[in-house]
Structure P
Amino acid sequence: MSRNEKVDAATREIEETYRNRTPESARIIKDAARYVPDGDFRISIWFEPYPAVMARGDGCRLYDEDGNEYLDFSNNWTSMVLGNNHPKVVEAICNQAPLGSAMAAPPKRAYEWAQILCDRIPSVDKVRFCTSGTEAVMFAVRAARAFTGRDKILKMEGNYHGSYDIMEMTVGWRKLPPGLPKSVEQDVLVTPFNDKAAAEKLIRENKDELAAVIVEGILGAGGMIPPEDDYMKFLQQTARENDVLLIADEVISFRLATGGAQQIFDFQPDLTALGKTIGGGLPVGAFGGREDVMAVYSPRHKRPAHHAGTFVASSIAVAAAVAGLKELTAEAIDRINALGWSLRDKLQGILDDLHIKAQIKGYGSLQQLHFTPEPIHHASTAFLTQDRDILRLFHLSLMNKGIFIPNRGFFSVSTPMTEAEIDKAIQASAETLAELKPLMQEVAPQLVG
């Protein structure tokens, strides 16, 4: 049998188990295709043969329409750091809902939300709100351009900064995604993450046209890769030496410390983009930074940069956000980070015992498994050397065992979890890796030995 035939045979077996567990999800997705392209409305959560349709979430558990229970290690792609239906957040939403959900006027509590963020992040003097991490990045980039009068942006290859055209993950690195104009690449420069020399060269050569360097606090979509060797401090220093702004995208990494990755890795950006965990589970975003830079958005500015949005700082989102952030204390963050490190250590132990050559990257409560024997320091290794067939089978097999992780292979720990949930995920991972090892020996021998 060829490699493809062997992978297909293993896939059919695992998919059969999945289909037998989730017939109602299959029916719903098939019926939904009458109104939604192939039943999908969010590409990041789609996987073959079809995603499980969830009926409800409770703490760190999800329940699909067939009644299957899952431990939720996705946290809605890291955002539900408090789990689902946290009582304090539910209470805040229920108290606000009868008073109105959104109005064309600022709610008082939005200023409390702003103070919490400014107090937690020393680099943020002033902040403004929006409705997603994508928007937060878009408006941070706009601020940088308005402040400097320059257009170009330097990003890291594989960094995902939302679906804003110029910030799409593959822009300037791999083939341009369909629907994006070729013109977006004219103003975007790309450098490998953790490569100081390459970044410095591009910054110095383009400083007269470069508005900002943008970097994730931890390379999220690129594989949960942390910065190495004081990379962030180096970017800060090099950008400032060349009069270029530094934007930190903390949409994912803010959950790792009360002050985000900039607290952990000891750097101070000029602008910060936020989302996901700052909203208590509702769709929000925020961007902030130096007072002089953020002043470009002041309504009293002679010619302000434009920023508006119908549901910016809506009353109900603000209520959830303030309640959520008050629960996301330093102690809570330390605890889930410790659980994340525990998961990593135990998962590494399984890999060692089975003699499987895979990599684990991450920090604290965010850990990702990569099926490659190659050391990972930047996105190209994570993307181009991983055995995606093995990854897909690992993901679907965990689904069959009641462990819900994103199809990318990362584990995101939430505050309702304890060591017991970590151990359940580890047990399921151990069983799955042992089951997949014979296939690896046949079709991916580089992973075994």
Structure Q
Amino acid sequence: MTNDEIFAARRRLIGRNVSIAYRRPVHLVRGSMQYLFDADGRRYIDGYNNVPHVGHCHPRVVDAAERQMRALNTNTRYLHENLARYAARLTATLPEPLRVCYLVSSGSEANELALRLARAHTRRRDLIVLDAAYHGNTTTLIDISPYKFNGPGGAGRPSWVHVVPVPDVYRGAYRGQARTAHSRWGPALAGPGLSSDSHAGAKYADAVARSLDEMRRAGAAPCGFIAESCPSVAGQIVLPPGYLAAVYGHVREAGGVCIADEVQTACGRIGSHFYGFEPQDVVPDIVVLGKPIGNGHPIGAVVTTEEIAASFDNGMEFFSTFGGNTVSCAIGLAVLDVLEDERLQAHAQRVGAHLLARLRAMIDRSPLIGDVRGSGLFIGVELVRDRDTLEPAATEASDVVNRLRDEGILIGTDGPHHNVLKIRPPMPFNVEDADVLASTLASVI
């Protein structure tokens, strides 16, 4: 089929609100590690897709899937060592007391389950979420995702959902020190018109305390707080130091549980740590995993404490048809093996630091770049028309992404204003790829 025929069939047969990337859609036919290839054989650097975490079609992952598919693919109602081995390996990557694992088929399914666990444990419903957050595509997850319920087609905030500001130290009320000094997240840079507030984390956390007070006055209490450890849809945000520690303290004091949505950032992507919550010096009560753990195969997981798991074990069976099946567990084990053997977390730290330095060097030369932020291979470049007013440059961001596509580099946009260039490549993405991306972006922008 030609590209036009495929596009016409898609328009005819697939729901119109299933989006497609780029003004000239890319007809992909093959992937290999950090590269994608179209129907004409053209190679693209994939700077966008964090789902094939250890690389598109990584041979060790493919081999593990093929071997297990030839032997047996069945569910968790039967004994099989793959389930036990994978649960042990996965929980071992997390701090105590996170030792009980539930396996499902997607990040959305995992976040749904996390909410069930929190409600079963606290016997409450009210939940605190970050503004501009997105946690999945089910009905309940749309209800807790301001990015969706406040967006086109959304029905607004349900009464049991309590929204607090995303702790954005570039655009938000408190402009944090992360933009002005070296930190564990790597060197940062202040843009014109930005102030610095070393207490930004605690100040943003105060909004959670105020939300809890309002809840209390209304006779309600929280089941918990959920946030991505590094908010991605909100614009590739790096949380200011101390934020989660303060928030978790407020929430636990009110009897709620703390849920870390690690669907975007787990498995070494941020370079400095294996999980995005770790630089905040906290241990969540529930951790949600998705995209990267299956390298493109649909796997999700929820890891929690024995205490919360005991509350959930209330007589109602939990079963996920495909969650924890023998093939998924074989793939999950292979992904963990590759991460360790190829030292991909350290690789992300080194390559990410190099790319961040290249991108930050562009700030003085390009007034359109307002901020460069991130850690490892989780990077955002925020485009603005004015560095004092921070007027979002959404049209320009779209133009940049489409120009890069024409130059053979795939990235995306995100953020509430759709003006943040989103760079989250597969982990094998290397220094040479980073240099090509940075140089091409400099010429395009």
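FYI, it's all coordinate maths here, none of it is from the lab. Here the structure is a predicted model, which means the values were calculated and not measured. Cβ atoms are built from the backbone, for glycine too; each structure is taken alone.
The table below gives the values:
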item: Comparison of P, Q by FRET efficiency 1/(1 + (r/R0)^6) of positions 146 and 314 (r between Cβ atoms, R0 = 30 Å, to 0.05) - largest value held by; result: P
item: Parent structure of the calculated result 32, 30, 21, given that semi-axes √(5λ) of the Cα gyration tensor in Å is the read-out and P, Q the choices; result: Q
item: Origin of the derived value 4.9 (distance in nm of label points 7 Å out along Cα→Cβ at positions 50 and 330; candidates P, Q); result: P
item: Ranking P, Q by mean count of other Cβ atoms within 10 Å over residues 226-233, the structure that comes out highest; result: Q
item: Winner on distance in nm of label points 7 Å out along Cα→Cβ at positions 258 and 402 once structures P, Q are ranked, highest first; result: Q
item: Label whose coordinates, when Cα extents along the principal axes in Å, for residues 210-305 alone is calculated, return 45, 27, 25 (choices P, Q); result: Q
